[in-house]
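In structure tokens below, several structures.
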Structure I
Amino acid sequence: MRIDPKVNRSKYDRELSRLQERRADLERRGVYLLGSSAYPLLDLLFVAHHPLRIWTTQLRQGNLFLGAPVLVAQDIEALAPSAFTARFDLSDYDLEPPSLVFLNPWTGTPLSFNTMFRALEYNVGRGPHEVLIADHPLTHMPFLCVRGIREYHSHPQHSGDEWLLYRPSMNLFSIILSVWRVCVDLPSLQCSITESGCQFTWAAEEKP
């Protein structure tokens, strides 16, 4: 540990207190502070709220045949991406940003990239792009490529984008909202049904 443990514990308690004060704001977004949290770790459960959207081709409307196939969307409310646990490690916070790993909420084991949700960011001009990356060169685990996450700032490709540039304007609550936005709020799982079968994709909505 690079900073005094007492100082680190004080900062942890401050961030935990802030989350407890803002519990209603988190829970309104489907984010729940878990009792498994213990210094220096904070565990939060993220619950997806976008249902599976199925796209089918419609050739007729009632007794009327359409001149060209029309894509029709239907949301299946009973199906949605699985919930996940986000474990934030506040060791050396806030000299260092929090580290983040994604866990299975039932077993507490790290999630495999191949079975995970997808995190998407939307930028004007660039459009939607994935920010959940399969393998970090140091941890060899899936990581979220978002500012404010330790794995982002420790990645060799981000050596010029230092955490200290953002520390004055960020805290754990704001970082959690960034995680919620790219992991829960923007992405939605969609299924296109055609004559050749089903194709599943992740899409991101354009939101301000």
Structure II
Amino acid sequence: MRILVFGASMERGYRDLEGGWVRMLQKELDRLTWNRDIDRSVYNLGVSGDTSEDIRKRVGSEIKARDNGEELVAILHVTGLNDPLMDSETGESQVSLEEYRKNLESILEIASGSCNSVHLVGQTPIDQREVDPVPWKETHSYRTERYIRYRDVLNEVMESREIGFSNLRARIDEETWRRNYLEGGIHPNREGHRKIYDLVKKDLKSRGTIPD
């Protein structure tokens, strides 16, 4: 089985020198492979800064390049984290809400048509106080209200599809997350990555992607 994980800086393990939640998943599956002769390979296809539009443009070719006849599982973290980044002067998002919906539907369509199964990972909370404006691009801001609108679109799209879904926001207390698991306003710290990993792993086990 080949597990392809799509996303952005969070998947690259930003703010975690150990590599983040995808690296934790890879290490767990490597351990199972070595100890129990279970074949699971993880491909981290996260690209820092990617929006839903960027992922839509590459998801088909990325899957095709790794299709060797084994079972394919796509894990998609396309939550609109980078899409709603707002230009403070114009008020425009990097990717509009409607374009995000279209991109997400297209990504799911491509992945579902190319992979044996698809699993979507949902949003985690942000802290607007630290990213309005963002320290690395002071002409732009993240706003909680706008970010939540993208989450609502994601949930609406998910309602019409029978695929796996790790609804992180429904299982995370926002204040606890901001206080203990967040660093720099949008990215999880080491413990935050561990929390995401634990929740996603539980869901993947329930679907049989990861054996008990």
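Every number here is computed from the coordinates shown, using simple stated rules; none is lab data. Given the structure is predicted, the values throughout are model-derived calculations rather than measurements. Cβ atoms are built from the backbone, for glycine too; each structure is taken alone.
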Comparing I, II on Kirkwood radius over Cα pairs in Å, for residues 39-142 alone, the highest sits with I
For which of the structures I, II does the calculation of mean count of other Cβ atoms within 10 Å over residues 23-30 return 12.9? I
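One of I, II was used to calculate helix-only ellipticity at 222 nm (-39500 (n - 2.57) for each DSSP H run of 4 or more, over all residues; to 500), giving -5000; which?
I
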Which structure, out of I, II, was P(r) over Cα pairs in 10 Å bins from 0, in percent calculated from, if the result is 8, 29, 33, 16, 8, 4, 1, 0? I
Identify the structure, out of I, II, from whose coordinates distance in nm of label points 7 Å out along Cα→Cβ at positions 55 and 79 was calculated to give 1.0. II
Quick check: 1.89 is what I get for Cα Rg over 2.2 N^0.38 Å, for residues 7-86 alone, calculated from one of I, II. Which structure matches? I
